[in-house]
Structure 1
Amino acid sequence: MAHDPLLTRLLAVDRLTGHEHTLADYFENAYPHIAFSNLEEISAANGVSKATVTRFVRRLGYGDFRAFSRAVKEEVAQNFDSPVERSASSRERETGAHPGDLLRQHLALGQLNLQRTLDQVDDAGFAAVLQLVGDPQRRLFLLSVATGRMLLNYFYLLAKYRRSNVCLLGGTDCLAHDILDAEPSSVLLVTNFDRFPTSVLAVMRHFSELGAETILLTNRRSNPLLRYAKHSLFIHSESETIFKSRCAMLVILEALVAGMGAPPREGNVARLGAMESLFHEIGVYLQKNRRG
């Protein structure tokens, strides 16, 4: 627990008193800004004594309030960085580097990220996620932004071979339309990389309040979105450039697609055939048996 992020510690602590419940809610709602709040401010904001705040942070595993403040500041600095901020300390090779060396370097880091992701993904947790995303009786909503949305678009296209009722959510201006018909039996799958979009946080909160299943795939263990995630899978993303590696995220998504069709579910073969028939009808691809 000594190196666990604040939000993980809050999820782990139980049997809270009334004042501790108040402080736990405040810490979650005020994250990450709480890293820059002093003892007096937290005490006054919650109507509790400074001694109560100090006892609570000790329950979370910090030595005292000073240790809590220092640890959370370091946590926020490490988890709320951006490519621009990382560029100052990047080990990115100069443009004159040999292309073969660059390729080998990235392949080696990719292997490292995949192995470390395998080491930290729990089999039971992955099985639970797979069961949810593969259940054709549940509407599956997919949400991400930026590069995460590109990966989810790939997942969406392959998932449509396997099942119906899949919706890739659009931009912020379309979210209200897209999630209007979500219900408690729905599943929301979110991929999150590095930053924490406020729109994604709001949608996850909406699904959580509905009582729906929420799944988060992320490279950040110190992540405000975890508050609304019933299921979470963590991927490793080490890189020597200003851009973190997405390879493990891609492999996790591909594994989910593979699991959705193994063993074959009833109607899966017919669905694949129908998809191919539509390709032929629309004239998307050249046909090997076409005669003219």
Structure 2
Amino acid sequence: MIQDIYPKKLNNSYRLDAHLQPESIILVYDSGKFLLKIDEESATITYPKYKDFDCQMETVYLFSIDDEDYFYWFDYKNSDYANTDVIDGVDIADRFESLSGYSFYDMRAIRRSYLSPKHYVFAAFTAYQLIEWYLTTKYCGRCGAENENSKTERARVCPKCGNIIYPRINPAVIVGVTNGDKLLLTKYRNGLGFNALVAGFTEIGETMEETVAREVMEEAGLKVKNIRYYKSQPWGIASDILLGYYCDVDGDDSITMDENELKYAQWVMREDIELQPMDYSLTNEMMMMFKDNKI
């Protein structure tokens, strides 16, 4: 899956002692896009480093992967940078397009095919989540004052009312519903057109198991039993923590599909399951496990 970068390791500790070094990776972010260099021939991805820039910058330390530190460029002589596409009267994209062949790429471009090193792709997923959190928490949601970064932890603190905001993580479930040697496959009406599983966000007051049962009923009209946990996955581009569950159909296996959300929902035999083209997702791994008769 996307987070499987062993032997490298993500260190997401909040570090006040992290300072820019020539080799520090700089993440320039503009309207959902990162400043990158992608070599199509070698399928490699490169981030700019601090030594590549010849201008002033203000940064926030995000995380490290092994001995590489990642910083988010959040400001450039402009306190409102988080809410504008212009720096000192110059369009952000134009400001950096000439930097040694770097261009701005969105997350779809970063995940459309296998790029190496893989931990750079995972870094983009994780940085996307953190940066979007910084952008959307500039002001206090309680009193409207401008937030400050905490001096002790990854949090935003309102200097006026003391409200504390932590990075948002949305719990959601991925559900493999089994029926003997058949698995319930779905395709969403919007978005990627690959095979998927039942999925959905946990609602207020629910356990994860209750979310599983509700989502299967809502999307496919099926009752389930024997709900069992499989594995989890962080999914930064939606600020999710995905929890994978398998369960068995309980009683009538006739599918009543939610046509507003899905365009396909069918029972598929193990040997006929068509996997997603990439192995980044928990959904794909769960389908593969069932297809290979390991579940």
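Just a few scattered comments:
- Label whose coordinates, when mean count of other Cβ atoms within 10 Å over residues 159-166 is calculated, return 17.0 (choices 1, 2): 1
- Here distance in nm of label points 7 Å out along Cα→Cβ at positions 7 and 55 was derived from just one of the structures 1, 2, and that gives 4.0; the source is 2.
- Structure from which 20 was derived, relative contact order in percent (Cα under 8 Å, 6 or more apart), options 1, 2: 1
- Structure from which 3.8 was derived, distance in nm of label points 7 Å out along Cα→Cβ at positions 119 and 247, options 1, 2: 2
- Which of 1, 2 leads on FRET efficiency 1/(1 + (r/R0)^6) of positions 63 and 279 (r between Cβ atoms, R0 = 25 Å, to 0.05), largest value: 2
- Origin of the derived value -16500 (helix-only ellipticity at 222 nm (-39500 (n - 2.57) for each DSSP H run of 4 or more, over all residues; to 500); candidates 1, 2): 1
- Origin of the derived value 2, 9, 16, 17, 15, 11, 8, 8, 7, 5, 2, 0 (P(r) over Cα pairs in 5 Å bins from 0, in percent, for residues 127-270 alone; candidates 1, 2): 2
- Structure (1, 2) behind the derived value 12.1 of mean count of other Cβ atoms within 10 Å over residues 39-46: 2
Readers should treat all values here as calculations from the given coordinates under stated rules, not as data from a laboratory. A quick note: this is a predicted structure, and the numbers were derived from the prediction, not measured. Cβ atoms are built from the backbone, for glycine too; each structure is taken alone.
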